[in-house]
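Presented below are the structures under discussion, each in the form of structure tokens.
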Structure 1
Amino acid sequence: MPIATDKRTEAVKRLRTLEGQVRGLQKMIESERYCIDVLVQIAAAHEALRGVGKIIMRNYLENCATKSIRSQDEDQRQATYDELMDVIYKFAR
């Protein structure tokens, strides 16, 4: 199931901002900026990427997972629970 339009728009907007942050990081490193300044910007970029992950995760939970869990197919439900456990574990690291 594709990402809902509103969530897709928000995710793309955030990714474009993140793209600018990454370009800024590259310039900081090329211009030999102070390490702590670079690390602070890396942390900000990391958090921005986590924000995009939250948008996609919410879309998945609201649409894909909910539909699958409500289905009558026990195998499909079990596969969704397994998938959820895997993604939550990966996302929580």
Structure 2
Amino acid sequence: MSEPVSVRILDREYTVGVSDAERDSLTAAARVLDTRMRELRGSNKLVPPDRLAVLTALNLAHELQQGKTTPAAKNLDASLALVDEANRKLDALLA
């Protein structure tokens, strides 16, 4: 069953329907996206958010394509799982 989850990306809130099993993964993905968009934007706050989103998506898609052909891609899922777990632990400590 789909439940609404709110995530913040570039100081804007988005509500997405997601199953309980996918909730943690979605929030972790939102944190990654927020971080990447902030890195790409840098100190230039005048970049339109839609342009920033497209450029970030293009960079992520390119990295995914490259990951399919490199040995490091095999460890990507394990690395993301470790990051997700670390984020959950940090969230619990901060709560």
Structure 3
Amino acid sequence: MLAEKEVISLDDKARQIGLIVGISETIYLWVVSRFSNAYMEYYNGEWVAWRETYQKGRKQAIGVKLIAKGNTFDYVLMQFEKYIKYVSRR
């Protein structure tokens, strides 16, 4: 008889790379800097990760950068993790 594999939840995978859970298994957040946040969200049947940049005194983002887009959580999470490592090195 095969032993059951331990299933790691999406939330746990996201926390492992430093993301904050916004809505469980739907949206995650990473604070890039004082004026920038990055998000990962399940929207319209696909996962999307992007960064928004803000300016003091403005309520709307002044810039948006697509980090990754794909059908699987693991692929987009992997791309998001690469982005986090890139930004953290700078």
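Coordinate-derived values only; no laboratory data. Bear in mind that the values here come from a model prediction, so they are computed numbers and not experimental data.
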Candidates 1, 2, 3; helix-only ellipticity at 222 nm (-39500 (n - 2.57) for each DSSP H run of 4 or more, over all residues; to 500) computed = -22000; producing structure is 2
Highest-scoring structure on Kirkwood radius over Cα pairs in Å (candidates 1, 2, 3) is 1
